[in-house]
Structure I
Amino acid sequence: MNDQPQITRADSAPATAARAFAEPGVPHIRTLNVPGMQALYVKEVRRFFKVQLQTIWAPAVTTLLFLVIFTVALGGSGRTVIGVPFADFVAPGLIMMAMLQNSFANASFSLLVGKIQGTIVDYLMPPLGIGELMLALIGAAISRAVLVGLALWVAMLAWPGVHVAPEHLWAVIAFALLGAAMIGFVGLITSVWAEKFDHAAAVTNFVVTPLALLSGTFYSIDRLAPWFQSIAHANPVYYAIMGFRYGFIGTVDSTIDHPVLTALLALVAVNIILGLVTYRLLASGWKLKA
């Protein structure tokens, strides 16, 4: 007879369970947590899409009013800027300005509302790494910016006297994504630092809006005094708007060498720096954890 003990299903259950769960302190998810990132991204997109009248259509209408006012007030008599009609010059800058403002608004709201409502643990407890949390939140901010930009672009296509057909589609896409990501990082840093909505509003009013308005949105940089041109060239938002406008009109208002390549490299560098700062802040738990 066979004296070896028979292993029943009940006896093998603990071994199966031991294989199913990792040892304490050993991560079960060893690679990128794509389902977790996707869940957080979808949650953030649904949050702003539920109130799309406020988060998408209202900014688009407000920016379109800027186009109407400036083209009526300054675009008459065949006025041109850097060789193109004034309306064609200002339209891409307005689209980018609206995208940047809404990217910041979305990114600065996510963690801040969690801190105020006491639900910040919903962001910190799930099995998401710092980089995965950043990607999901910045991705949602970029998505909102792109939706606002598309709504504006469609409206401007139908607007008489404005031509916004892209000449360099790669530049439109690249600078839209880099610009929205850059301001999204600023918004995420703000949401970590801020303790109430007034703090986020202060950054919007005293940092984001001035950077957008003083970056050549409504005028050409090459007509400014040399000292003011130097200030504009130190503004990363200027490179986002200049490169985005180049994608539509095929020319730039800068005297620097290789302006489009310089703008592209500058935005990549700024995004890397802001990404590292954001990662360090989130990893430290500053103002997020007790």
Structure II
Amino acid sequence: MGEPVKLTELSSSDFKEFLNSFDHVFSDCDGVIWAGNPLPRTGEFFKKMKQHGKTVHYVSNNSLRTKQDYEGKFKSVGIEDGYENLTLPSTAIAEYLKSVNFNKKVYCIACNETVKLLQSNGFKIVEGPLVSPDFYQEYLQYLEDDPEVGAVVIDADFKVNLAKLYKATTYLRRPEVIFLNGATDRYVPMKPGCMALGTGAFTDLIAEDTKRVPIQLGKPGKTFGEFAMRRAGVTDPSRVLFIGDMIEQDVGLGKNTGFKTLLLLSNTTKEEMQAHKTIKPDYYAESLASIVPLL
């Protein structure tokens, strides 16, 4: 595992070699293209990548936003075809269930947009309860199995509660029930220098209790990376550059799938990057704006 190379310190010939080493760019969105507001020169970066003959696609763990919100975000940085080229966990979950000809009920601990997308694809969804009782004895009702449920989907539910966890673990005791996981983020950036617990922590609780490993259809899952490749018509992972701002999620996805990786230091310090024991990016830079002059 070699040390990460700072992209902006490469000689012009080495930078040209870097550019020639990939044909496709896959980029994260939050923390790379925008952070609440658009980040400087990001639209320009992707435009220049296309001028260099690269295809450009986007990959995010954030299924929370509506299509309209995503389209507005992309347009705010001058990207016209962003949503059409965006892969999300919700899309991957729906496509996975279709691929196995799934026809039972899906129990969802997920955000509204994931639920709506699954329903629009014809899947029967079971949710809730939204409110948990106050005493353990009242939770017995959530330990009753429903043989009609054939899959449990977890994807960024901010209203998760103990009753939902009981229902999920009850269904997953049956080995034939499919266990699908979208956003896996254990920690999320809340403001500069502040990382807080993310909803991915609840998946860990369910996995530990049921001794089940979910099929990861969000970063950093290899299955998710391969799904993004198929959607983009890409066959050789070694010809992909993946750009992200999180070591575990973004660089982790790149390493799991066989992509080259570029880490932006918008939510990670250089020291944290260097100190990580198992995951290191191939390249790093302060921001996409810092790379634009080299292009």
Structure III
Amino acid sequence: MGEELLGIGAFAARTRLSAKALRLYDRMGLLAPARVDEVTGYRFYRADQVERARTVALLRQLDMPLAVVAEVVDADDGAAAADRLAAYWADVEARIAGQRTLAAYLRARLAGRSSEMHVKFVVETVDVPEQVLVTETRHTLVDELPAWIGASLGRLEEAARECGGVAGVPFVAYHAEVSTESDGPAESCVPVADGAAAREWASRRGRARETAVRVEPARRLAYVRITKAQVAHPQILAAFEAVEEWMAARGLTQAGPCRELYFADWDAAGAEDPVCDVAFPVA
């Protein structure tokens, strides 16, 4: 059509991308050349592709995966592209906050200063009355735990609508260690208002997803409050250790499975917002 095309060398110079990167982006469908010579295989680009190529290069400097880059540059309009970038960067900041907390935890642990780290947590106690719980239990390793917690509590909160509504703070109880090698089990629990309706719900569910209804006795909990960044494993272990150390110093014994109580909107919370209480029943 008479349109001037740029060879791959000239296009690479304008966009500050290597020829190797341009070939990769072509294979990924991010930046296809306007024409490829059928005989030589030589690639040619239009001048109006320079802006897209430079945007791709800048996004990659944010360590953005190519799949996410494609979502940004292929968005319907500039506002949608900006929103996708903002969502990606929020995830990056949350990850960095978690890594910062992890680094502090590991420095103290490696230097033998775990006790100094524990004093940063304020341990308090609270009396919780008897509760009727709808529950879901699973054997899970620590890498699978965050996704399962979110999904299982979501399912149980949905079920609670049939059982008089949520009547307390949802929590996850650990009946045995959950780590990279030990798979628990863990039990997601949501307090509900109507015990009879909960038992009816459980009878319809059968043993699907290991669901059940049980009565949790009244308990006194010793707990510390932690932020969203501190919830990540293994830095959350510092919170558990702080409560255990506090209990030992006061001659208290553990009177049930340790637990994490999720009292905040996880998706709306920022990395430094309190979202969880790490707790032990005590006697």
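Only the coordinates and a few stated rules stand behind these numbers; no lab work does. Quantities reported herein were computed from a predicted structural model and do not represent experimental measurements. Cβ atoms are built from the backbone, for glycine too; each structure is taken alone.
What to note about this one:
- Each of structures I, II, III was scored by FRET efficiency 1/(1 + (r/R0)^6) of positions 32 and 264 (r between Cβ atoms, R0 = 25 Å, to 0.05); the highest score is held by II.
- Each of I, II, III could give helix-only ellipticity at 222 nm (-39500 (n - 2.57) for each DSSP H run of 4 or more, over all residues; to 500), but the derived value -9500 comes from II.
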